[in-house]
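Student: These are the structures in question, set out in turn.
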Structure I
Amino acid sequence: MHLTLHSDFSLRLLMLLAVEADRKHTVEEVASRYDISRNHLNKVVQTLVQANFIRSVRGRGGGVSLARPPEEINLGAVIRASEDNFNLVECFDKKTNTCILAPVCGLKGPLEEAMAAFLKVLDGYTLHDLVMQPGAYRKIRRVLAAHK
């Protein structure tokens, strides 16, 4: 399994917003701090706003912030919202599948089971778990402060 940059950036943005919850953050600032594409981050923000993980305020004094407490933001839900598909192999997409083994292959079942297990593990964690572990909060704040 390989997560897209969309999911990667989603998780990074959420971690920043959880650790620096005392203010709003602009897309430009976050993109600069993480040295990532501003355009891609804008798409991430749209996804996270639509999924009600963050809120966005336009204009002067605007920016993005968490829409709910970190303990209410489930990592499995974030990944489901930020990934466009979970097609681990070609045969997972019935529209584009050209594999001649698909009707008789035994691989699809174990891969589906593995994907379900992957998501189940993430369902057991929240954003709070990522950033509020003992010592983690201070370490994350220190790293983020060095990249302002």
Structure II
Amino acid sequence: MLQVTENLSIADWELSESFMRASGPGGQNVNKVSTAVELRFEAERSPHLTPGVKVRLKKLAGRRWTTEGAIVIQVEDTRSQAQNREIARERLVELIRAALVTPKRRIATKPTLGSQRRRIAAKTQRGEVKSLRGKVGDEE
């Protein structure tokens, strides 16, 4: 059980972890021990998430969202498998918490009278500048 908030927790069947060898520095440890973690969360099939949260989660996850509707998080930050596992779980929890926050709806407002007048004045001034740029004709 992965606790996201007081009211929301993710069941173990929704998560799957696989371990592989990490790339980068680490000497013989990299060649021998599978320390990198790939955490897979079946978000689309999760009964704990509402449809709105799933949509926001898909947008936030970006490339980590698969075509099957799962989120894949790969971590190979440390040389310890346990630490990488914890980091992956923390990243998933942060992602879900961010998706739980509903964005505020924008309220459309009308432009003020002063801003309208300033805009029109700027347009007429710009038009005058451009009208003075015409070709110089034969002056008689």
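Throughout, read-outs are computed from the coordinates displayed, never taken from laboratory work. Not measured: the values here are computed from a predicted model. Cβ atoms are built from the backbone, for glycine too; each structure is taken alone.
Student: A value of 20.2 was computed for mean count of other Cβ atoms within 10 Å over residues 14-21; which of I, II is the source structure?
Tutor: It traces back to I.
Student: Quick check for you: by relative contact order in percent (Cα under 8 Å, 6 or more apart), which of I, II is greatest?
Tutor: On the way: I: 30; II: 20.
Ranking I, II on relative contact order in percent (Cα under 8 Å, 6 or more apart), first place is I.
Student: Now a separate question. From I, II, which structure was distance in nm of label points 7 Å out along Cα→Cβ at positions 38 and 102 = 4.3 calculated on?
Tutor: On the way: I: 4.3; II: 3.7.
Label of the originating structure: I.
Student: Computing FRET efficiency 1/(1 + (r/R0)^6) of positions 78 and 118 (r between Cβ atoms, R0 = 41 Å, to 0.05) gives 1.00 for which of I, II?
Tutor: Going through each structure in turn, the value belongs to I.
Student: Comparing distance in nm of label points 7 Å out along Cα→Cβ at positions 22 and 126 across I, II, which structure shows the greatest value?
Tutor: Sorting by distance in nm of label points 7 Å out along Cα→Cβ at positions 22 and 126 in descending order puts II first.
Student: Oh, and also: If FRET efficiency 1/(1 + (r/R0)^6) of positions 62 and 86 (r between Cβ atoms, R0 = 41 Å, to 0.05) is computed to be 0.75, which of I, II is the source?
Tutor: Value 0.75 for FRET efficiency 1/(1 + (r/R0)^6) of positions 62 and 86 (r between Cβ atoms, R0 = 41 Å, to 0.05) corresponds to I out of I, II.
Student: Another question about this same structure. Out of I, II, which structure matches -0.44, -0.95, -1.21 when log10 I(q)/I(0) by the Debye sum over Cα atoms at q = 0.13, 0.22, 0.28 Å⁻¹, for residues 46-109 alone is calculated?
Tutor: Answer by label: II.
Student: For Rg/Rh (Cα atoms, Kirkwood Rh), which of the structures I, II scores highest? Walk me through the numbers before you get to the answer.
Tutor: Working: I: 1.06; II: 1.42.
Answer by largest value of Rg/Rh (Cα atoms, Kirkwood Rh): II.
Student: For the read-out helix-only ellipticity at 222 nm (-39500 (n - 2.57) for each DSSP H run of 4 or more, over all residues; to 500), a value of -12500 was computed from one structure; give its label from I, II. Spell out each step's value before the answer.
Tutor: Details: I: -15500; II: -12500.
Only structure II yields this read-out.
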